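So, here come the structures, one by one.
Laboratory data are not the source of any read-out in this text; all were calculated from the coordinates shown. Keep in mind that what you see is a predicted model, and the values were worked out from it rather than measured.
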Structure 1
Amino acid sequence: MMSRDLTSLDLFCGAGGLSEGFAHSGFRCLYGNDFSSVALTTFSANRSQAVVDDRPIETIEDESRIRRQLGLRRGELDVLIGGPPCQGFSINAPSRFLDDPRNALFVHYLRFVEEFQPKALAFENVPGILSLGRGEIVERVKDELERRGYSVSLKVLLAAHYGVPQERWRLVILAGRGPEAPTHPRPTHFASCRANFRGGRDLVFRLSEEEAQDIPRTPTVKEAIGDLPRLRVGEGEEVSSYDRPPTSEYARAMREESVALYNHVAGRLSIQNLERLKHIKPGGSWRDIPFDLLPAGMKRARRSDHTKRYGRLRPDGLASTIMTKCDPHWGPVFLPDQERALTVREAARLQSFPDRFRFLGSRVEQYRQVGNAVPVLMGRAIATALLDYIESLP
């Protein structure tokens, strides 16, 4: 292990799931940027030593001043992390990729790469970017990093492979200034999930039977949240306390260093949704709801469509991807054994945020921050891989 501090910068940081994971591996985040001032309030509350900047990245023209303010020379930063949103990536004219103003977010990410010249970087995004422009967009991202002297590797990682009780896939691009690219972290937990994206299924880890037997299985929904206080709709407090000991190793780990229980409030449900919920079994969905109770739009849906809407979580399974809204019309948000939807704390547990990590802002904003985050344990695995890489550099 290196004796000096390991340093990181987090662009498009949101509440800071990736930085929290990197902190678990010994990295100190010096700076976080995001256009959401509310998310940055949460980031700052949990990363109090970091400089925070809520300017839209496209308006920042002083990255050289930022570097000097942080006391860094070019090439001294260990890792630049972040995930520019992909909505603006042009799929029709990849040859003009950097000229398209819609791609400004990635262009400005590259400006920070050029200014800081980090030893390594981690770029994460949705796997769907692999199918944009027949894969040419990702190739252009890779080319632009290689042009700046980085060796680049790509992988689609499953959060559940790193102990996160959730079916969530992310494209992770790792790059480094050595002759070889960083190696992505091997799975530490066994989970069986079907890839729900196109264009990159050959980039996922496929565990052999021997590997699957040699590593622990991923914790279940019950193991992740079963120790938290039971609530009825409308009950709970932003700051409360536990009412029972941890019921699993995962819960025990989530409670470490926590002095209170934050963000555990059960939102209210409409009368219609409370009635619908009575008919949905664990692992079930809108198909369990009597036809006359279905929303008007769902009455026209085919039985094979929208398979997870109005879903109820299975206690012995994994959660689906945690969304930015706790809305049953979006996916499975109902608890297996309580007549309500997930609290912010339960959603955060399923994203592997430790209980000491407190989310600020309105409840709508808190759910958005949780859903937008990179799962903490996945971030920790990526950080550990980059730490090994940095230590191998001459």
Structure 2
Amino acid sequence: MSFFLKRESIYFFLLLLVLISATIGYKLNGLSIIILGAFFLFDKGLLQKVKSIKTKIPFLFFGYFILYIIGYFYSENKATAGLEIEARISFLALPLILFSEKISKKNVYRVFVYFKYWLLIFAIFLIGFKLITVGLPLSSLATYSLSYLTDIHHAYFSLFYVFAICFTIHQFKNVAENKILLYCQIGFFLFFISILGARVTSLFALILVVLFICKQIYIVKGYKKYIIIFGFIVVGFFVYQETVFAEKVSRLTKVEWNIDKNIYNHQVFSFEYDDKTSNTLELRLIKWYAAFQIFKQNPIFGVGSGDYLDALESEYYKINFKKGIVYKYNTHNQFIEEFVKFGCFGGLFFLIFIISLFIDSLRKKNYLQFQILTSIILFLLVESAFTRQHGVVFFTFFIPILYIYHQKTNQ
């Protein structure tokens, strides 16, 4: 028993290390996953642990990884295909470790709590660093603080703070938690996500918080109701004043939806972003158009995981999409990307994979996992998230661990 408790304690710290290192940098996070993997492998009961897995969920992750093994063999560009496999190793490793290692509900909860407070402290540090070294406005924090210190893309970094909001809302079910403190944390996390400036995660967080606050206003009685309303009016004011969130959303009204006009407008190259005539959504529409042309030519098995970027670049040349040619854009949509790489064969598998997870979270009333999964799905619609380590680690860590946490909660 004492050995089991010791091993679980080590496992607890390694899980926390994986999460904390993910917010600091790629290399440290990669090293922490390697350490976790070594810890998992050097166990006499390894085979028995793997056999103890009772859910089919990890096999969906394995299947997605195998898809990239298959894609390697019919790709001409083996180097890129190999990098695609390397980027997705966590789909093989993390679900296997998380579903087979033993850990109590209490320790999973502690991982979430400690990580949330780490995110709170780190966000305050990033704001302080920006104010001390550069100064206002805070809206440039993603460039002059986050990227400068960690080299992490702000959109991927914001996913961790979506988790912080979802988990803090989940904590309201715990009667022992200080509700005033939780309200303050939710308000701060929403403000910080808005500073980071990623539209999809910011919008999702805003909708989630608004729905939660409306529910609380309905439930809470007396003067506390007015304190809640006033508090989040203040948060809303700071979001509007100190961030470019409202400005970024307003740009959506300027999108040129006609694809021919859109392509024509972007045949003139400019390093600078002109928000009067352009929008990142417009650029995505062109990428998706080019990807669809590739899919039409290779509808069954796609072009292979190693050749899709070359195929995209070829399409960019055909329509003279200069920014796409210079920056070698990927599809910026994970669903479309899978269809380009693997045709209907792999694209439909990926859809089944995601939909199965989504339905399972609803069927089992796993609302915390449902919220995180919804945020990921929205993110996958505008980003090729699994080409970056942070997108992969976030998905392959939180989906399994939230499944496990829910199972232990309902035992």
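Kindly point out which one of 1, 2 the value 49, 38, 24 was derived from, the read-out being Cα extents along the principal axes in Å, for residues 33-120 alone.
Structure 2 accounts for this read-out.
Upon calculation of helix-only ellipticity at 222 nm (-39500 (n - 2.57) for each DSSP H run of 4 or more, over all residues; to 500) from the atomic coordinates, which of the structures 1, 2 produces -8000?
Only structure 1 yields this read-out.
The value 34, 31, 19 for semi-axes √(5λ) of the Cα gyration tensor in Å was derived from one model only; which of 1, 2 is it?
So the calculation was done on 2.
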